[in-house]
Structures are given as structure tokens and as C-alpha cells.
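Chemist: Okay, got some structures for you below.
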Structure I
Amino acid sequence: MLASLNLPVALETRSGEVTLRRAAEDDLDELMGLLSDDPTSAARGDVAAAGDRAAYRRALAEILADPSNEVVVVEDGHGAIVGTMQLTRIPGMARRGATRLLIEAVRVSSARRSSGIGTAMMEWAVGPAAESIAVDLVQMTSDAARGDAHRFYERLGFAGSHIGFKYRVH
């Protein structure tokens with residue numbers, strides 16, 4: 001399903017061209033680093049601890065094996081991974097059988113924020129990616145504490161239309 005994404009793709013940003021591609025198992029350390037680089041994620045336990053590596057490896061392998069899921073990474077011109085996001089295609093019954101693209105875990109390296117990388121990633125996701133996998137709606141959640149991120153997503157045309165709930169099992 002998400003195999004139809006036309007990757008890799010070059011994205012133009014204010015700081016130059018970057019490449020968006022499928023994540024690979026070899027990207028694990030960089031992905032862990034991007035998650036821990038975010039204060040909200042770090043507060044939830046994403047601290048890139050060596051003892052958590054097996055759990056992250058298992059999760060990445062499961063995502064990569066699922067045709068409805070994809071983790072993409074953004075590489076700068078030097079091959080450094082500076083961004084990531086997870087995409088999930090969800091067929092649904094609501095909205096007359098609408099299919100959704102769920103965007104999760106959007107991260108841009110703190111050293112590269114405000115350079116246009118996040119904008120280029122999101123414009124690709126709601127444009128070419130959404131069209132190529134035939135979705136009717138793109139949705140995402142964002143932690144309530146992320147005011148700057150909410151303004152960013154609203155600037156891109158996302159509407160804060162729902163209230164999300166989580167239930168922690170473990």
C-alpha cells in the first residue's frame with residue numbers, strides 16, 4: 001500500500017535540498033536520537049538509552065514489515081538524518097468509507113528547526129504522498145503541550161477539529 005510512495009524524493013527547503021526516503025534498520029540510532037532531541041518525547045521516556053535499543057529495533061522492524069505503515073527520514077546534503085515521520089494508511093467506515101493518512105512522530109532535529117524542513121515534509125505528505133496512496137483525509141495528533149507545533153500545523157492548513165484521548169495500558 002505505502003509501497004506506492006515514490007521514494008526517494010528531493011525536497012526543497014530554505015536551507016537547500018534534502019532527500020526524503022524510507023527508513024531502514026540502519027537508521028535506528030538516528031531515529032532514537034531524533035525522538036530524544038524533543039523535550040516532550042524525552043519527558044515520556046524517549047531518551048535514546050542503550051537499554052531501550054531492542055524495543056526500538058522491534059518497533060521499527062514491525063512498522064517496516066507492515067504495508068500500511070511507513071517511517072520516512074530526511075537526509076541533508078551530507079547524509080545526516082535531520083527529520084522523520086511515521087505514516088499509516090487507515091481504511092475506515094466513517095465519512096462514507098473514507099481512507100485516512102495518519103501522520104505521527106514528526107521530528108526535525110533541533111539544530112535544523114525553522115529551516116523549512118518540516119514544511120517540506122508536511123507539504124509532501126499532504127500532497128504527493130496522500131495522492132499516491134489514495135486517501136481522502138490526512139490527520140494527525142499532537143501533544144497538547146506543543147503550542148509552537150500547533151501553530152505550525154495550522155499555518156499549513158490543518159484544523160484543530162478534535163480532542164484526542166489516550167489510555168495508558170502499561
Structure II
Amino acid sequence: MTDVRLDEQLCFALYSASRAVIAAQRPGLAELGLTYPQYLAMLVLWEEDEITVTRLCRRLQLDSGTVSPLLRRLETLGYLTRRRSTEDERSVTVALTPEGAALGARADCVYDSLTSAIAEAAEQYVDNEIPFDIDDLVRLRTTLHQLTGELRRHLDEPTTRKDAP
């Protein structure tokens with residue numbers, strides 16, 4: 001038997017929080033007709049308009065085997081186009097269509113769904129003694145980005161042997 005407890009695991013706390021945040025965004029995602037991964041891809045496209053699949057995968061921190069099917073679906077929905085580079089046929093560029101750009105103009109509903117859920121949760125506390133505020137959430141996001149960056153850097157570093165000269 002292990003002394004490790006589920007509720008003491010950082011990975012479980014992050015997983016649970018991620019699922020709760022995505023669930024809170026579900027009404028907005030439904031309004032757009034997008035899944036959460038599709039929404040993330042569209043967020044990048046709304047920022048950059050046109051991007052290679054390789055760069056999109058890096059931005060989303062996902063592999064091409066995960067990204068390619070969701071791009072096909074978004075293309076079927078009419079929100080983006082994919083085209084092979086004439087210089088390097090291995091490189092594929094995705095770009096927003098006018099319909100995809102127009103969807104971006106309505107995309108605030110996803111963020112609004114989240115902020116509404118947070119506000120509704122806060123209303124349940126008497127005397128506004130909520131356990132978090134917007135500054136806490138901003139700090140949490142910053143800390144999570146820092147943690148992710150540090151872990152990725154550590155995991156991407158070539159391992160060194162202790163007995164190497």
C-alpha cells in the first residue's frame with residue numbers, strides 16, 4: 001500500500017482544474033459549435049491568421065497526429081483552408097477563411113461563459129469572502145506557464161552522464 005494520496009497529487013489537481021475550466025466554457029463552445037481543442041486552434045489562427053501546421057503544433061503543444069484531424073474538421077466546417085507549400089511540399093499552411101474570421105468576432109462567448117461561472121461560484125460566498133479573486137487567477141495562470149516552461153526545458157535537455165568526461 002502506498003502513502004501517496006490522490007488529493008495530494010499536483011497532476012490530479014491540475015487535471016481536475018482543467019476539466020472544471022473547460023466545463024465552465026462549454027456553453028460558449030456550444031454556441032460556436034467547436035470542441036475545446038478546435039477552439040484552441042482557432043484562437044491561434046485568430047491571433048496569426050495564417051500559420052504552418054508545425055508552428056501551430058508548437059503553439060498548442062500538441063503533435064501533428066492530434067492537430068491534423070481537428071484541422072480537417074475545421075476545414076470541413078469552412079473556417080480554414082490548408083495548402084501545401086510550393087517550396088517544401090512537407091510544409092502545410094493553414095489560414096482563416098472569412099467565415100473563420102467572422103467566428104472569431106463571436107468568440108468572446110467562451111471567455112464570458114468562464115467568467116460567468118466564476119462569478120456565480122463567488123456569489124455563493126457570504127460577505128464576498130471568496131477563496132480567490134481575479135488577481136489570484138492571473139497569478140495562478142502565470143505560475144502554471146512558468147511551471148510548464150521549466151518542465152518542458154528540463155525534459156527537452158539532453159541527458160548528461162555523470163561519468164562523461
Structure III
Amino acid sequence: MIEIAEADFDDPGLTVFLQEHLDDIAPTGPQESQHALDVGALRGPGVRLWVARDGDVTVGTVALAALAEGHEELKSMRTAPARRGAGIASRMLNHVLQDAEGRGVNRVSLETGSMDFFAPARAFYRKAGFTDCPPFGSYGADPNSVFMTLALRPSV
């Protein structure tokens with residue numbers, strides 16, 4: 001049974017899982033176009049990280065990072081390769097979107113790659129209602145990036 005809970009940064013398995021994420025994306029584009037957060041940044045202020053576990057095994061991660069009042073960025077969304085297609089990503093995304101909405105967040109945006117490697121991620125986010133948008137936060141235009149956003153509720 002999959003359980004989603006806030007991250008325990010003392011779990012060495014989490015550190016390994018997060019490094020595997022960075023290793024997976026390393027060959028996909030130039031370093032300056034890679035925006036995944038390392039474990040140190042995920043521990044930073046304004047970042048919330050959740051872990052999906054099946055028993056003692058980490059099978060997914062997802063984070064939200066504050067950008068501005070009412071606007072957060074989806075970060076470090078990853079499902080273990082052997083578990084992809086099992087609905088874990090959908091559960092994690094629903095979990096963080098409900099958390100964000102419950103805290104009064106109006107919009108969640110994300111950056112993902114434009115390369116073929118990221119095509120399944122882009123399709124997943126579009127199916128969840130995210131739409132393409134211009135760069136946000138500190139991002140600039142980058143042909144290696146696709147920017148997407150989802151309004152959770154009308155801005156006040």
C-alpha cells in the first residue's frame with residue numbers, strides 16, 4: 001500500500017532516490033538547463049517535500065517551493081522507474097495540489113525539459129490540467145525548458 005508523507009531527511013534511502021533523479025536527468029541537456037533541486041535545496045526554507053513509500057521502499061517524491069504569495073513551483077516529481085504507470089505520480093500530484101489549495105495557494109507552476117526524455121512528463125501534466133506558460137520566477141526563456149501552470153482557484 002502506497003503512503004505519502006512529509007520527507008524524513010535522515011532516511012538514507014531518500015538521499016539515494018533523490019540522487020538517482022539528478023543522475024537520470026544529467027545526460028538530457030546542458031547543466032544550465034537543469035533545474036532539479038538537490039537534497040540540500042530541498043531542505044531549504046519555503047520547500048515542502050513529500051515521499052511516496054511502499055512499505056520501507058521509496059517509490060516517489062514530489063516537492064512544492066514557494067515562489068510568491070499564492071504561487072508555488074512543483075519540484076522533484078519522480079516515480080521509481082520500475083513503478084511508473086501504477087498511478088503513484090497521480091496520487092502524489094493530487095496530494096500536493098490539495099495541500100497547496102488548503103494553504104491558500106492560487107497557482108502551481110513547473111519547469112520540465114523540452115527533450116523527448118520528458119515527453120511522458122509533459123503529457124502527464126497536461127492531462128492533469130497544466131497549460132504552457134511563459135517563464136516564471138527566476139527562469140528565463142530556454143529552448144531546453146517547457147513551463148507550465150495550473151490555476152487552483154481564482155486569484156483574489
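Chemist: Tell me which structure, out of I, II, III, gives 12.5, 34 once Rg and Dmax of the Cα atoms in Å, for residues 88-143 alone is calculated. The partial results should precede the final answer.
Modeler: Numbers: I: 13.0, 43; II: 18.7, 62; III: 12.5, 34.
For Rg and Dmax of the Cα atoms in Å, for residues 88-143 alone, the value 12.5, 34 is produced by structure III.
Chemist: Once distance in nm of label points 7 Å out along Cα→Cβ at positions 24 and 64 is calculated for all of I, II, III, which comes out largest? Can you show the working numbers first?
Modeler: On the way: I: 0.9; II: 3.6; III: 2.2.
Across I, II, III, distance in nm of label points 7 Å out along Cα→Cβ at positions 24 and 64 peaks for II.
None of the figures in this text is laboratory data; all of them are computed from the coordinates on show. None of the values given here were measured: they were computed from a predicted structure. Cβ atoms are built from the backbone, for glycine too; each structure is taken alone.
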